[in-house]
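Enquirer: Structures incoming, each one as structure tokens.
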Structure P
Amino acid sequence: MEPPSTVTADGPDAGAGPAAPVSRGWMTRLGIAGTGLFCGWFGPNQVLLGLQAAALTPDHKEATLTLVTGIGAAVSTLANPVAGALSDRTRSRLGRRVPWIVGGALVGALGLVVLALAHSVPAMVLGWCVVQAGLNGTLAGLTAAVPDLVPLEQRGLVSGVIGMTQTLGIVIGTAVASLVAGIGAAYLVLAVLVLAAIAPFAMRSGDRPVTGRVRPWPGPWAFVAGFWISPRRHPDFAWAWLTRFLATISNSICTFYLLYFLTDAVRVEDPEGGVLVLTLIYAAVLVATAMVAGAASDRVGRRKPFVMWSGLLMSAAAAVLAFVQTWPAAVVGAVVLGVGYGVYISVDFALITQVLPSAGDRARDLGVINIANALPQVLAPALAGPLITWYAAHSTYTAGYRTLYLLAAAFGVAAALLITRIRSVD
């Protein structure tokens, strides 16, 4: 069946969903949209921003990359929950989510064009901030469609689809960034991919005008205050946020400086090609595990054991990178990290949709959760950049990356242990 022709904004259980299952066609369109979205993010994040920083400021490429991605991630931290909150109250003939999905894609594509034309660090910052603002608006709409339209019995599977699309976006985005001749041309190809991928879902999303009462718009202070979700009143949501934050910063540290890790610590001859190979391995393993893990959690009716063990696997991958800085070890790390993160992203999102505080504010609440995804993009470079720079000046790159990846392993263990504090979901 397709999603229902109407959507109810309010209900007694924020974690509940409709009874009718979504079709494979709907999941396919969601998957294509997510893939395009993540192409626009990870093509720059994995390769292009690093290459552009090195081309513009070769003597302090790490500092430039940290500046650009840090400011962009700060924009992301604000844009996602704000776009989500606005979409919760959007009243249009197209529905609540589609205007934000389409509008965000257009803004994100514009930001990629700005990056293609950027010949200075301020222009890079501007372009990446526009990309982050736009694509986070799209992400807010896409993620809210899951609790809006997907029943609980399918959420693990659909979460696996979302996780798979993130990985496919990384692969395709990295391939475009690595194989298209010229940094500017690669940005333009990614802009086209984003828009083309969003179109099928936008045209047949199942998002419809909201039925039920129309909630009044809050005043400015009430709107801002709504983003604070009391840990005392909603402890499971608070624990879900914290564990997502810890797991994401662990994964971000493992992947963010991969280009420089292969260049300066492993010393491979072709670090850009190495990033592509490791990304393909990571992606293949993640795709193979995400759908299986999501469907398995639906079948057994449990989420927490999957999330806990996935966090421990991510920590094991970080430990491998910390202690054995060779190409074969990097391949092993990619495999283990792919398994761990594949299970994590497929099941943790399904868990999160079951602890949302408010049915009428699903996109806002998921936006607050997405702060736990965006904030590590600020903190990971803020931790990694100075740490690696200091070790390069006073010791060795090997020691610097060992310390960095051990820190990532510690974050992963903490995420795995703290998930047990959630009480309302098995």
Structure Q
Amino acid sequence: MTISEPMGAAQPVSGAAFAEPTRRVRPVWITAVVLVNVGINVAFFGPLQVLLANQAIALDASQKEGILAFVTGCGAFVSLVANPLFGAFSDHTTGRWGRRVPWVAIGAVLGAIGLLGLTVAPSVAAMTALWCLVQLGCNGAVAAITAAIPDKAPVAQRGTVGGMASMGTVIGILGGAAVGAIAAQNFPLGYVLCAAALLLGTVLYLAKSDDVPMLTRLPSRFTVLSFLRGLWISPRAYPDFGWAWLTRFLVNLGNHLVTLYLLFFLKDAVHFANPEFGVLILTGAYAVTTLITSVIGGLWTDRVGKCKPFVIGSSAIIALSALILAFFPTWPGALTGALVLGIGYGAYLAVDFALLTQVLPNAVNRGKDLGVINIANSLPQVVTPVIAWFLVTGVHGGYVTLYVVAAIIGLLGAVFVVKIKGVA
């Protein structure tokens, strides 16, 4: 495996690896992509929803909010660099295994090592370092598998494939919640289960990827400076890309504000007797509606040929779910909010991905450019812990304030979608 990386301006490149796909992808390939997403999201959300919170309590219950904020914030900061970096590596990797396969495998192994290390982490520092390793590996796998979709799926099929990949994301989130509920009192076991899901999820893709290898090395070599230059995609030169990035950032920021303190919300505001089990129930309700709307939304946008109306509507529904939690801090209110969130977020995941693949600047740097887009997923994880901690503990209103702010931010994301001109 060799890496040859031109990180600056796009260069004209021809060849099968960079051609716009026209042949519809097979069901087995879609299934493989779904399973990779399942494994990655079990590895992400099992810890994020329950395991890291309970480990923070075990280390110092009086400082649990601060510990969780610090650990998740540091991990998210790592993901800011890992996603575009691994995407860039995969863009220009030569060898018979293809461009994406090696980095899916490497990322899964690194993530599994970090998860297994968390089982014996003796301190906040060790916990933080190991969670950063999990983020490094899992984001590497995310970057590669995300770039594989526009590599292989034609534009007319991307809503469908994006919806199915989003279904894998949701199943992974539900699986992570199930792991958290099963191992609520034994978080080391939870981390082992997450590591197993991450590794097993890659097996079918590694066998059936049909990854097109790039046989001719590109001339420019990788440097830190060229990589950093490549992270900047001028919104003046590519305005649709810039607006798409901003809208995804805002919607994800609002979504993370809703979900980060869900365990603590059930425990301290709703006073639910078994908050870990409550997280599982809410995640299950969210998952069911997300699964339905992600598939329907993807199929519908492919049939209609339009993305923006679906993105705007789904973003508004996500904001509505935050308002339900803000003003109805009861178990029925939480359950209703989870259902509404699933309706909006499922459609958003499928349709927004189809939109994003149509605003990428060029085919050569798909992995890196999608990695830059994925910063809009990761950056909210960096700032959300600080914002959420301040709103809950330092501002009058607590969780009401938190969820109202989340709704406002999500609505801004819906508004800015109209600025994207090159996609219907």
Structure R
Amino acid sequence: MRVAGKGVYPIIVISLCACFLFYKYVLQIYPSVITEQLMTEYHLSGAGLGNLAATFYYTYMVTQLFVGVILDKYSTRWLTGGAILSCAIGVLIFSQSQSLLCAELSRALMGIGVAFATVAYMKIAASWFLPRQYAFIGGLLATAAMAGAVFGQAPLSLAIGSLGWRPTLAITGFAGLGLALLFVLIIRDAPPSAEQTKHPISMQDILKVFKNKQNWLLALYSGLAFSPVAIFGGLWGNPFLQQAYFYSKTEAASMVSLVFVGLGLGSPLLGMLSDRLGNRHHVMLYSTFVSFIAITLVLYCHPMPPWLVATLLFTFGFALGAFVLAFTIGKELNSASLTATVIAMINASDPILDSITEPGIGKLLDMTWDGKLLNGVPYFSLHNYHIALSVLPLYLAIATVILLWVKHDRETA
């Protein structure tokens, strides 16, 4: 494969960036497999659990506002290495936290670090790979991220069941320290030729990105399309499947993992399809609609046999793999020197919506809760989940409509 750099080094570079994405999603997902432990440990309601998980998104959201600009101006290597270190320290603190405040602060520290993961990956990809390879390499971003999300479900659940949640998270923290060290020692920002031709970025250039209406539409679409995956897989999918389909914790985690497997496979394959068809817009439009149908059936058409639930969850994730094409379109519509700024702008909508939706769903569950407790933890009925999780298909329906206004080349934008 021809790359902007020479030899296998670009593959090594993008692989380390992929490892960071893998790590990011392990950190994002793990609260979903220890919901009962967290509610018991910190005496939390549904809204309280949602707020603890969403603290991660609050700092992610704020940091994302600055990540793109500073990565375009300064060293991706050192900034991203520091970001991985922030993640590692955060999860180490969480593993030892004895108070809710300490747990929230450590989740906030993780959120600061993970804000760099997606933007750094896409920035490095633009520097080390050819433009015609960008949609496929960008799709592999989701593959790496979803591999982390899959690991954060059933495998992590098994490790926690064997070792306990605190030791397992401590090991996860030490793994992050090792990744940060490798990143700083191995990564270079760009090929020497690219470093020599790098153009300075002015405030006028940055403002031009924010004045482009297409960038805002892509950002809104990205957030609405990806948030259902993050919310269903990151926190509320497991307890819903246990309630609606009578799965065990491990069975529910395995089913949720299929969403991430589907997304991980769908992103690069749909990227290749959009290249072959020469039309990214139609691939995004039809795929998002398919994901809307799939998650609606899972939420409201039970009981269903396990094979059908598995198929629908896989389809839900696979079809939403098209959301990564928003980054590719954004890159194609804007100056190459502002790649990180554009990617960060589009990506910022994800933590914004996640930070609102996770505690919002918890609040809806609390509002419709009948006061029943099970082992000292609030027991939410299927009716409660039906109401609270209705926002997921709603987001996808709105995302599909937004795509009707999205253009896909410089001439029509």
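Enquirer: Thinking only about Cα Rg over 2.2 N^0.38 Å, for residues 47-86 alone, which of P, Q, R has the largest value?
Expert: Sorting by Cα Rg over 2.2 N^0.38 Å, for residues 47-86 alone in descending order puts P first.
Enquirer: Follow-up question, since we're still on this one. On distance in nm of label points 7 Å out along Cα→Cβ at positions 159 and 207, which of the structures labelled P, Q, R is highest?
Expert: R
Enquirer: Same structure, new question: For the read-out distance in nm of label points 7 Å out along Cα→Cβ at positions 135 and 391, a value of 2.7 was computed from one structure; give its label from P, Q, R.
Expert: Source structure: P.
Coordinate-derived values only; no laboratory data. All figures in this text were calculated on a predicted structure; none of them were measured in a lab. Cβ atoms are built from the backbone, for glycine too; each structure is taken alone.
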